[in-house]
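Take a look at these structures.
FYI, it's all coordinate maths here, none of it is from the lab. Just so you know, these numbers come straight off a predicted model, no measurement behind them. Cβ atoms are built from the backbone, for glycine too; each structure is taken alone.
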Structure 1
Amino acid sequence: MCSHYQTLKNRAKFEKEFRVKLPPYEGVYDVWPTYQALFVRRPREADAGDEAVPDREAMAGVFGLIPAWAKDDKFARRTFNARSETAASLPSFRDAWRKGHKCIIPADAIYEPDWRSGKAVATRIVRSDGGAMGLAGLWSGWKSPAGEWVLSFTMLTINADEHPLMRNFHKPGDEKRMVVILPDGCHDDWLTAPAERSMDFMRQFPAERMTAST
C-alpha cells in the first residue's frame, strides 16, 4: 500500500505533462492520507460537445476516497488505496468504479517501506527517466454534514509478488502490492475507458524504468 507520495512541485511541468491548467491552489508537496492534493480527471461536461470545455481538469481533493454515504471525512484514513481486484465490488469504491470516475494522480515520487533489514526503511521510488508519474485512481464527491461539497481520490493497486523491484517492500509474509503507473501515452485512454475496460490498465510498470533510494 502506498500511503505517502510527493506531488509535482513544478507547476509548469505539471501543466505540460498532464495537459491541464492548474487552479490557484497551494497544496503540500508530501502527501499523506486525509491531506489535500491535486488530481486530474475528465470534466463532467466533456461529453456535451462544448469546445470550450477542456479534455482534462485539475481538481483539489482529499487523499483517501470518501464515498457518498460516509458519515464523516475520517473515512479517508483507510481508503487511500483500492485493490483493483475488488474495487468493483467493495462498497467503498464500487460506485466510483461503476460510474467510471477515473482520475490520474500526478507524482514526483512514491514511498514504500523496505523491511529487508528487519525494520522499516522509507524508500523513495521515482521514474528512472525523471518523468512525472501518472498514477491510476478513482475519485468521488461527498457532501459533508455542513453542506460542503468535498472531492476525494484513491490510488488503484495491483499484486507485485513477482515484480523485480516492488516485491522488496512491505513486511515479510505480506502480499506485495504496487500502485498502477500509467504509461505516458495512455492517459486519455484511461480517463475515457468504460468501466468494463478498467482492468485492461491494471499492469505493472517495468522495474528497469524505476529507481529506488533511501
Structure 2
Amino acid sequence: MAGNLTGKIFTFPVESDTAHVVLVPLPTQIKTLTAVTVCLRFFSDQTRAQSLFSFATPAHSNAFLLYKRVDSLYEINVYDNVVVFRAMEDIPNQWNSVCATWDSNTGIAQLWVNGKPSARKGVRRGFTISGEPSIILGQEQDSYGGTFDKTQCFEGMLTDVHMWNSVLSYPELALYMNQIPQAHDGNVINWKSLDFTTKGYVLVEDQVSGTVV
C-alpha cells in the first residue's frame, strides 16, 4: 500500500512475534547512509523493553535500531554497537515524541524525547550504512527481515514516522516535537507519502483528534 498517512496511526494491539509493518524507502535516498535522523510518536502502556524502529541490511540485522528499554532507558544501535541514553522520560498511556540522530563523520548519536535532548555519545565513527534495507516497525530484527521475539515487539500505537539521510538541526527537531510543519518531511521514509505493507495483526486507524502532543 502507499499513500498519505496524515491523521492515521498503526495500531499493534497484541504482543506477538509476527505483527509488523514493512516500510519501503523512497528510491533515490538509500544507496549509502552517512547520517540518519528518525522521528516518530508512540503511545503504549508497556513498561517492558520494545523496538521502535528497526533498520537492517543483509550484513547487519542492527544497522540502525531505535530501542526503548525499561526505566527511561533508550538505545541507539549502529552496526551492532550500542549507546545507551538514561533518564529520557516518556509517559505511559500518552503520546510521546522521539527523534534519534547519528552522524558518521563525528560518530555522534543523540536522542530527543518529548523535546528533551540527551547527552551526545559516540558510536561507529567513520562507518557508513550500505546494502538493501529492511525497515520494520513493530518488531526487532535478529536477522534480515525476520527472527522476531515477542518480548521485544512493540505493543501500542505509532504515527508520524519519518527518516532523513542527514542530521536535522535543533530548530528542525523542535518543529517536529511541537508538530509545526517543517520545510521538508523525511526523504528516506515520509509519513505523508508512505509505501508500506502490514503483516499479521496490525491495524491502520484514524488518530483521535487532539491526542498527540
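So here's what we get for this one:
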read-out: Label whose coordinates, when FRET efficiency 1/(1 + (r/R0)^6) of positions 21 and 117 (r between Cβ atoms, R0 = 25 Å, to 0.05) is calculated, return 0.35 (choices 1, 2); value: 2
read-out: With relative contact order in percent (Cα under 8 Å, 6 or more apart) derived as 21, matching label from 1, 2; value: 1
read-out: Which of 1, 2 yields 2.8 [distance in nm of label points 7 Å out along Cα→Cβ at positions 13 and 93, calculated]; value: 1
read-out: Structure with the greatest value (metric distance in nm of label points 7 Å out along Cα→Cβ at positions 37 and 61, set 1, 2); value: 2
read-out: Label whose coordinates, when distance in nm of label points 7 Å out along Cα→Cβ at positions 5 and 125 is calculated, return 3.6 (choices 1, 2); value: 2
